[in-house]
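Where a number appears in this text, it was derived from the coordinates with a stated rule and is not lab data. The structure displayed is predicted, hence computed values, not measured ones. Cβ atoms are built from the backbone, for glycine too; each structure is taken alone.
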Structure P
Amino acid sequence: MERGRFYGILGPNGSGKTTLLKSIAKNLKPRRGAVFVNGVDIGKMKAKELSKELAYMHQNTDTQCDYSVTDVVLMGRNPYLGRFQTEGSIDREIAKKAMKATNVWQFKDRRINEISGGERQRAFIARALVQDTDIVLLDEPVSHLDLHHQIEILDIARKMTQKQRTVVAVLHDLNLASTYCDHLILLKGGTIIAQGEPERVLTEEIIEKVYGIKPYIVRGVNNNRPYIIPFKK
């Protein structure tokens with residue numbers, strides 16, 4: 001994977017999207033093979049060491065904890081702290097910048113379980129930002145959000161790539177993936193069916209093979225990215 005690129009992982013439910021992301025994050029051990037980050041086998045890396053290389057935002061950000069938004073965001077600085085060390089002024093300034101960038105600064109003193117789903121998603125993305133890694137993994141970052149908040153979250157992810165971060169996200173909406181992603185990976189049954197630029201892989205044949213539907217694809221808008229209108233087979 002190249003730096004400064006937005007990778008989207010697509011596929012029907014049960015196709016292995018989250019499993020792939022968890023394997024990259026070392027939350028699951030691959031059944032075979034290995035995952036390498038910057039040329040190093042993550043199986044041989046300590047958790048703290050890996051946390052300086054990649055940040056992982058889980059699929060479910062619902063929480064019953066009553067930490068403040070600031071406290072949750074500051075957790076992203078843990079890889080850089082000693083065993084009994086607490087966050088300093090530099091860490092707090094980094095968190096402040098991330099919260100402003102993700103538009104959650106106004107909620108800094110609110111409890112994380114008191115804000116809306118979209119606000120909570122942005123807070124967890126802020127936590128990934130303060131972790132200051134080259135790779136950011138987002139598992140269904142826009143699921144259960146309205147269109148406004150989906151675009152808001154993906155705009156933030158896109159801005160990460162402009163700062164030479166690599167973003168890898170599990171997505172369901174083919175049109176959002178086509179709009180935002182530089183490279184798509186389409187899975188079915190745990191197998192990669194196709195990968196490449198959206199205009200190369202979002203074809204009638206590949207979509208029918210992966211999803212079992214016959215799509216109508218509009219081209220010539222949005223920088224010639226494909227726009228998919230699904231029909232039953």
Structure Q
Amino acid sequence: MKLKVLLEQLPVEEFRGDAEVEITSVEYDSRLVSPGALFIALRGSKADGHDYLREAVARGAVAVLAEEARGLAETANLILVRDTRKLLPAIGRIFYDDPAARLQLLGVVGTNGKTTSTFFLRSILEAAGRATGLVGTIHHLFGGKAETSGNTTPGPLDLQRLFAGMVKEGIDCVVMEVSSHALALGRVEGLTFTGGIFTNITPDHLDFHRSFDEYLQVKTGFFSHLP
């Protein structure tokens with residue numbers, strides 16, 4: 001994909017460089033950057049991707065998407081935006097050609113029972129002849145493959161990459177656990193679910209959510225992703 005395809009669809013504050021350059025991958029971890037990558041600098045609680053701009057370019061990144069240049073050479077292709085993290089869902093959708101649009105997504109939300117419910121539901125759908133993928137806490141399953149899970153619900157870029165792999169394997173339906181962290185952090189932003197299951201809710205993750213009321217509000221926010 002040419003860089004200009006992203007530039008045309010993102011709210012860019014400033015751009016310098018060659019819009020015709022070819023992007024072969026998208027990474028937000030500088031250690032995973034390979035030649036041809038677009039590196040996205042994210043600000044986190046423990047690290048700031050803007051500290052690794054030069055490392056990413058040294059590893060072969062052909063463009064950088066960031067909120068500030070922070071010592072980056074003027075010869076590097078640079079896209080400046082207001083909030084890199086908020087753009088992850090859109091970038092994933094554009095780069096991977098919106099694979100979720102070719103999948104029926106079924107989400108399972110709740111404090112307890114999400115993992116068991118997704119496995120039951122996938123078994124039922126597979127028995128009914130549906131090629132069904134699974135995204136969850138233990139691992140991600142599709143086409144006879146199993147990928148280790150990092151989070152219950154992957155981040156936006158990883159989720160779109162996963163969906164693209166599923167489409168390639170002939171999957172047309174995906175059952176996935178949707179955690180409260182994923183909802184609060186926008187990991188499923190822009191996704192439309194065909195259906196959903198709410199298992200239950202009890203006080204949990206109150207170290208992340210400031211109160212049970214906030215936790216409940218975040219959980220029930222899943223239903224805004226239904227048609």
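Quick notes on this structure:
- Calculated for structures P, Q, FRET efficiency 1/(1 + (r/R0)^6) of positions 23 and 95 (r between Cβ atoms, R0 = 30 Å, to 0.05) is largest in Q.
- With helix-only ellipticity at 222 nm (-39500 (n - 2.57) for each DSSP H run of 4 or more, over all residues; to 500) derived as -7500, matching label from P, Q: Q
- For mean count of other Cβ atoms within 10 Å over residues 15-22 computed as 13.2, the structure of P, Q it came from: Q
- Parent structure of the calculated result 17, given that relative contact order in percent (Cα under 8 Å, 6 or more apart) is the read-out and P, Q the choices: Q
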